1. Out of 1, 2, which one gives 20 for relative contact order in percent (Cα under 8 Å, 6 or more apart) as computed from the coordinates?
2. Check the numbers for mean count of other Cβ atoms within 10 Å over residues 32-39 across 1, 2 and tell me which is largest.
3. When distance in nm of label points 7 Å out along Cα→Cβ at positions 16 and 232 is compared over structures 1, 2, which one is greatest?
4. Give the label, chosen from 1, 2, of the structure having the highest value of Rg/Rh (Cα atoms, Kirkwood Rh), for residues 104-167 alone.
5. So helix-only ellipticity at 222 nm (-39500 (n - 2.57) for each DSSP H run of 4 or more, over all residues; to 500), computed for just one structure, reads -25000; which one of 1, 2 is that?
6. Match the computed value 1.29 of Rg/Rh (Cα atoms, Kirkwood Rh) to one of the structures 1, 2, and report its label.
7. Out of 1, 2, which one gives 1.49 for Cα Rg over 2.2 N^0.38 Å, for residues 144-191 alone as computed from the coordinates?
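Coordinate-derived values only; no laboratory data. Predicted, not measured: the structure shown is a model, and the values here were computed from it. Cβ atoms are built from the backbone, for glycine too; each structure is taken alone.
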Structure 1
Amino acid sequence: MTEEVFARGDSPLHRTAPVVRTALAVVYCTVVALVNGFYAILAALAFSILMTAAARLNPVRVMRHLAWALGFLCFLWFVLPWSIAGTPLFCAGRLTVTREGVALCTRITLKSISILLAMISLLATMRVAALGQALGKLGLPPKLVQLLLLAYRYLFVLEQEYHRLYRAARIRNFIPRTNLHTYRTFAYLAAMLLVRAVHRARRVHQAMICRGFDGRFHSLQVYRPTVWNPVVAAAGSLVCLTLVVLEMTI
C-alpha cells in the first residue's frame, strides 16, 4: 500500500474532522468548477495555495503529484488555442491562435490547479479509511464505501501479482516487442490476473464472513471535536461565498 505521506502531519487541517474536510472539498471544488470569471478563478487559485500552506505540505511532493495533470494541461495548450474559433491573436504558419482559445486554456489550467491543490490539502491529508468513514457519514451508500475501501486495499495486491506474473514471463525469455506474440502474451497475462483476482476476492469474502462481517466496516479510530472544526468550516464557507460574490459582481 502507499505510504500516504500527506496524511502524516499536525497542521490545523490534519486536526480537522474528516467529515468537515470532505464536505468542504465537495462544496469548494463544485464552486470552483462553476465559476467562470478570471477574478474569481484567480481568487480560487490563491485560496487553494493558502490551503496548501495551512496544511504544511512539502511543495516538492505537491508538485510531483501535480506533474501528471500539468502534462495533460500542456497537451491542451497545444490543441485548444488554435482549434477554437474567435478573434485572431497571432498566426503561426497556417495555424491561427485565437484570443478565445487562449482564454479557455487559461481558465481550464487555473481551475484544474486550484481544484487539485484543494483536493490534496483537504483529502490527501487523511487516511483512505478515514475518507471512507467520512463519506459514509455524509450519506454515500455503504456498498460504494466498501467498494472504495476494498479497491484501495487490494489494488496494490493486484499490482504485486502483475509484477510476479511479468517476472515469470521474463524468466521464460519473454522479450516485449511490437508483434503478435507480444500482444498475445500480454492478453494471457491480463486474463491470468483477472482469474487470480476473482479467486482472491472469493477467499477474502469467505474470510471476512468467518470473522463476523455484517456488511459494515467498523472504525476503531474516533475523531473528537476540536476547535478547528468550526473554524475550518466557517473559513471554507466564507471562501465559497467570496467566490460566488466575485463571480456575480465582477
Structure 2
Amino acid sequence: MGRPSKGRVIAAATPAIILVRPQLGENIGMAARAMLNCGLSHLRLVEPRDGWPNPKAERAASGADIVLAKAVVFGSVAEAVADLERVVATTARNRELVQRIVTPRHAAAEMHGWVGQGDRVGVLFGPERTGLTNDDMVHADTALSIPVNPQFSSLNIAQAVLLVAYEWAVATGTGPAEQMSAHATRPATKDELANLFVNLERALDESGFLRNKAMRPAMVHNLRALFQRAAMTEQEVRTLHGVIKYLAKSKHSGE
C-alpha cells in the first residue's frame, strides 16, 4: 500500500473524497473501490481510527490500490479542506446550521461546474456511527442529503461514497444513455433491412398471407415500419433470412 502521505496537497480535476474519522479499514477499502469504479482516485483521510496504512483496507479495496497508495492523511477537517475552494458535506439529519441542502445529482452537476472553472472540490463523509458533527459541517459550503427511506436512513460509508461518486460519473456524460449489446456484430444497414423485407414479402406472397389486395399496402407498410423500429443487428438479419428460408422449405416439403 505504501507509506502514508501526511498533509500533502493533491491538485485534481476531480473531487477529493474526504473520510472523516473512519472507524473500519474495510470501509475505507470499499470506499476506495467505489471511487475507482466511478473514475475518482483522490482520497483524503482525517484521523482514521485504526491508523494508516491499514491491511484490512487493502484487502477490501479489491484492486483499487492506486486510490489507497495516493491517500493523504490529515489531523483535522480544517487541514483536510485547507487547499479547497469548494466543500460539500454529506448529512442524513437536520441540524441547527443554516445551510443549503442538495441531492447527490444536483451536487454532481454543481461540482462539475466548479471543477470546470478551476476550483478544487472536496466531499466530506462522516464516521460510520455518528456522521459529521456541526464542527465538521461548518467547513462546507453546501450540505448533501441522500434521499433514502426517512424511517431508515442508515447508510454504510462506502455505500454513501458510491452513490455520490456514481452521480459524478453520470454527470460526466462519457457514455451514451442507451446502447445495444452487440456482441461482436454491428447494426444492420438499411440496405440489409430492405433485402430482408424483399425476401419476407416474397415469402408472404407465396404463402397467401398478403392475398387481400385492398389491405396489402397497409400491411406491407406496417411490417416495414416494424422492422425499422426493431434496430436489428447484421447477425439478426442473417438469422431471419434463415428462418424465412426454412419456413418456405418446410411448407413446400409438406405439400
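1. The read-out comes from structure 2.
2. 2
3. Working: 1: 0.5; 2: 5.7.
Structure 2 gives the largest value of distance in nm of label points 7 Å out along Cα→Cβ at positions 16 and 232 among 1, 2.
4. Numbers: 1: 1.15; 2: 0.97.
Ranking 1, 2 on Rg/Rh (Cα atoms, Kirkwood Rh), for residues 104-167 alone, first place is 1.
5. Numbers: 1: -25000; 2: -14000.
Only one of 1, 2 returns -25000 for helix-only ellipticity at 222 nm (-39500 (n - 2.57) for each DSSP H run of 4 or more, over all residues; to 500), namely 1.
6. Values: 1: 1.06; 2: 1.29.
That value comes from structure 2.
7. Working: 1: 1.49; 2: 1.89.
Answer by label: 1.
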